[in-house]
1. To which of P, Q, R does the computed value -19000 (helix-only ellipticity at 222 nm (-39500 (n - 2.57) for each DSSP H run of 4 or more, over all residues; to 500)) belong?
2. Going by FRET efficiency 1/(1 + (r/R0)^6) of positions 17 and 113 (r between Cβ atoms, R0 = 25 Å, to 0.05), which of structures P, Q, R comes out largest?
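Just so you know, all these numbers are worked out from the coordinates, no wet-lab data involved. For clarity, every value in this text was computed on a predicted model and none was experimentally measured. Cβ atoms are built from the backbone, for glycine too; each structure is taken alone.
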Structure P
Amino acid sequence: MAIYSQTALVVGATGFIGKFLVASLLGKNARVLALCRNIGDQADQLRHWLTQKGIDHQQLTFIKGDVTLPDLGLLPQDWESLRDVKYLYNASALFEWNLTMEQAKLVNVDGLTNLLSTINKYCHIERAIHMSGYMLTLKNHLEGVGIYRESIEKTNWSKIYKTLGAYEASKIQGHFNWIKQAELLGIPWTVIHPATVIGDEVTGEIPNNQPITSLILQLKQRKMRALPGSSSHTLPLVSINMLVTAILYAAKDFKTLRQEVLVANPHQLTFKSLVGIIAQSLQVRPPRHFISISLLKRIFKWKWLAKKLDTSPEILDFIRTEQIDLALYNELNTCWQIPSTELSKTIQQTVEWVSKQTIQD
């Protein structure tokens with residue numbers, strides 16, 4: 001009988017974080033089950049991607065399901081396949097700008113509650129890991145928009161959705177629902193808060209729907225005329241490699257039990273420096289002047305203009321002046337020993353990847 005390092009269910013396995021997570025799990029001799037809505041196309045694409053990377057995927061099984069359906073839409077024989085699952089990794093999210101509140105909540109909030117309650121009926125989970133976002137670590141920002149961690153039930157979510165946009169609001173609400181449901185069911189949980197994810201440290205690989213890709217394309221197409229914010233603003237970053245490595249360590253570390261871990265590169269760049277590196281890689285002139293983020297938000301309320309510039313006012317909230325708190329990550333990393341990313345080099349690799357994909361398209 002084969003001995004596996006773990007038997008894991010990955011939800012969102014064909015997304016950006018999900019597929020790199022699957023690759024790393026398989027590389028560590030894990031048995032992986034991937035929940036997919038469209039198993040035909042998604043399974044073939046992920047297998048092909050893994051093959052291109054030279055990763056053996058014999059221990060990867062695909063199961064057709066949907067977090068919004070009763071019992072996840074699974075058949076009885078599917079649950080038989082899942083009975084040995086001990087680790088649940090949720091990397092799923094409906095990630096799109098300009099969603100309605102109903103669209104975003106169905107997947108990013110109610111879907112999480114349904115996922116945990118259903119899995120709990122059929123599996124004995126030793127750790128449930130959920131990918132959230134670094135905005136949830138910014139206490140002053142949350143309080144400023146009316147979200148209070150210690151009394152979350154008082155939050156006026158309709159107002160939050162109007163203020164932050166449906167995607168970000170649903171991710172925040174989903175985060176609190178995940179913890180509440182896990183505590184209610186007695187499921188050991190860990191939340192990972194990734195910074196904005198940049199490409200693979202070797203190839204620069206990144207999907208088209210990522211915020212950093214949009215930024216690269218804006219500069220490439222010369223649609224960014226001024227820098228949002230000021231010289232003090234940053235867009236916290238983490239490479240996909242560092243993030244996935246941290247997720248796997250966190251899943252097995254007792255110190256992360258019932259903890260939220262912000263994962264970001266210890267050494268960060270200002271947004272101006274980030275734009276400068278991208279512009280240099282593209283061989284274009286970077287914007288020199290700054291424009292107020294609050295003014296940009298008002299301008300981008302004209303949807304036709306935001307569409308023309310391939311952007312959304314929702315993305316502006318991710319550009320911050322607060323210092324991110326990496327104390328817990330740094331403490332954990334004294335044992336994990338995950339090396340820091342060479343941000344400049346990885347950003348350049350990411351730009352090259354995006355540029356190649358643009359030419360091919």
Structure Q
Amino acid sequence: MSWTISADLIPGLARGAAVLGTGGGGDPYIGGLLAAQALRLHGDVTVVSLQEVPDDALVLTVAMMGAPTVMVEKLPSLDEVIAPVHALSASLGRAVTHIACAEVGGVNSTIPIAAAAALGLPLVDGDGMGRAFPELQMVLPTLYGINASPLAFSDEKGNVGVLNTVSNGWTERIARVACVEMGCSVMISGFAMSGSQAREALVADSLSLSYEIGSGIEAAREAKTDPVAETVRLLGGREFFAGKIVDVHRATTTGFARGRARITADDATLELLFQNENLIAEIDGHPVVTTPDLIIVLEHDSGEPITTEGLRYGQRVRVISAPSDERWHSAEALDMVGPGYFGYDTAAYRFDGSVEAVESSGESAA
């Protein structure tokens with residue numbers, strides 16, 4: 001069930017991860033460069049399924065925390081990526097056995113590959129979300145009582161710290177302040193799990209899915225078929241809008257890339273609201289898809305995923321939705337990642353991402 005990631009697989013995997021990242025998770029190109037460099041320097045990485053992880057393993061997540069817009073210019077090094085893992089291992093008094101992705105999206109699918117290569121450790125085929133979310137506590141392990149702390153963090157200057165907090169919410173609050181002070185982009189490692197905990201709390205096979213999506217897009221291009229339709233098929237989702245971006249408002253505030261983008265077609269306007277990730281899609285002022293389900297922007301012809309920091313005036317795009325992991329639809333999960341948490345007022349929720357259902361019922365989709 002295990003497989004191997006080599007440098008030549010990185011472009012496809014990074015492309016698919018950017019699709020699942022719903023606009024967030026950082027620039028896949030930058031993450032791909034870092035992962036490819038690590039693989040060439042240290043050798044290929046073995047990817048193991050959750051079922052192959054021993055019960056007594058020590059699994060740590062590795063990720064970038066901060067505003068994706070900043071990371072485009074503040075590139076991390078391999079030393080910065082692995083420093084939190086070493087610090088956390090020393091704090092726990094145990095050797096790390098496996099690396100995992102906190103989220104599947106952009107750089108946060110490829111940075112763990114770089115960490116695994118540089119450390120000579122296997123990488124778990126799974127992640128904590130099945131997509132990307134903007135805040136540290138917004139992972140399924142939180143729902144299973146797994147602590148984010150001790151959480152280690154590092155920056156490009158050589159600063160390294162370890163946090164011990166009373167809750168995952170407090171880990172986010174304190175680490176976010178440190179992140180802003182350290183330049184709005186840091187490397188982190190946390191959510192220490194045993195193999196049995198990882199099997200219960202993580203989303204299985206997300207790296208495999210990322211590669212399948214990314215290679216599916218490329219295969220569709222070569223076959224001169226529709227790469228967007230292929231992505232929709234692989235995700236079990238739907239395309240719900242196509243048009244041209246006519247306005248983008250984006251700012252980096254409190255460690256996040258926040259803003260909105262307006263996309264117009266002949267007879268309708270779609271507005272996307274985002275905080276690192278796309279959170280709400282409104283057509284003519286009516287919510288049609290919302291977090292926690294996936295809202296993904298793809299280039300109209302090539303099917304290339306476009307992150308929120310990559311949205312530009314004049315781009316022709318198609319917007320698709322896909323269902324999130326069903327665990328995100330529980331009441332406890334919606335309190336953590338639903339529209340209300342981000343301050344959006346939605347009167348009702350639907351979980352099928354169906355524009356047609358919303359338009360006929362007058363309800364909002366989630």
Structure R
Amino acid sequence: MTVTLDAPRSRPGTSDFGPLARRVREAGLLERRRGYYVRALGLNLAATAGAWAAVAWAGGSWWVLLLAVPLALLSGRMAFLGHDAGHRQIAASHRVNRWLGLVLGNLMLGMGYGWWNDKHNRHHANPNHVDKDPDVGEGVLVWTREQAAGRDGRVARWITRHQARLFFPLLLLEGLNLKVGSALHLRSRSGREKALEGALLALHVAGYLGLAFVLLSPGKAVALVLLHQALFGVHLGSAFAPNHKGMEMPGEGVRWDHLRRQVLTSRNVRGGVVTDWLLGGLNYQIEHHLFPSVPRPNLRKVQPLVREHCARVGLPYAETGLVESYRQALGHMHDVGAELRS
């Protein structure tokens with residue numbers, strides 16, 4: 001169910017975000033954490049190589065399919081690192097971050113860096129805005145009752161009626177959807193960008209499928225690839241699902257400053273180091289949206305400053321447990337389809 005808030009507004013000529021930004025900057029939390037990212041990249045690449053070595057060792061048995069689980073988790077780590085590169089959290093240089101994004105996204109995952117960056121930057125600029133945020137635009141799923149009312153066709157209306165139940169099963173296709181979306185986006189890229197990104201995507205497909213089919217029999221290779229991509233889609237989708245679904249959705253005519261636009265539309269997920277690892281730091285969604293370039297390991301330190309500041313200016317700060325975050329997100333999706341069910 002969508003939360004509707006009467007958001008406190010800034011006094012004319014003032015900014016509630018400025019004092020918070022100064023505190024974060026003075027605390028040194030905007031500074032790069034190169035050591036953290038060097039370790040994270042090195043460990044993830046080494047673990048990925050180890051997982052494929054295990055595939056080769058276990059390739060004679062169907063038990064090899066169990067290795068799709070660590071492969072999916074490691075692909076998720078790769079995607080989170082690519083996300084951080086897209087926000088220029090890793091290096092000070094735009095060029096270095098871009099190349100990291102291309103290697104981690106296009107080459108390692110088959111997920112286009114240019115496509116992801118364009119889509120994700122528009123989301124950050126206007127989170128949960130139906131007309132401006134591509135993440136809540138109408139697609140297979142819908143996010144507002146107005147979108148639901150405009151659904152045409154028996155299949156589309158049936159999906160909308162049951163979309164809360166279908167959400168996690170549909171995520172099984174998200175890994176493949178990311179690859180297809182990346183390939184289709186190449187049509188809108190310039191000649192040089194299209195050639196570079198297209199070549200890296202092609203290298204990923206050739207290397208990934210080549211590795212699977214060299215190490216395994218055709219049947220096992222197909223099964224491992226499909227299971228790996230299905231679990232990767234569920235893992236990545238599960239990390240993004242709690243962040244905004246069921247939170248405030250501003251429409252036309254709503255004018256919020258940066259602080260309110262990011263805080264009122266975002267939800268944090270409470271937890272410790274395991275939650276941080278599984279969700280790639282996205283559980284600090286409010287802090288990440290307020291300060292997208294803050295390195296991931298610093299978000300936990302930014303949180304108390306943001307929470308204290310929101311209390312000072314009278315702004316609601318949404319934080320819940322992981323299970324409750326899914327309940328709220330799925331509850332919103334269920335509520336959107338209520339009229340079609342009646």
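1. Derived from the structure labelled R.
2. The structure with the largest value is Q.
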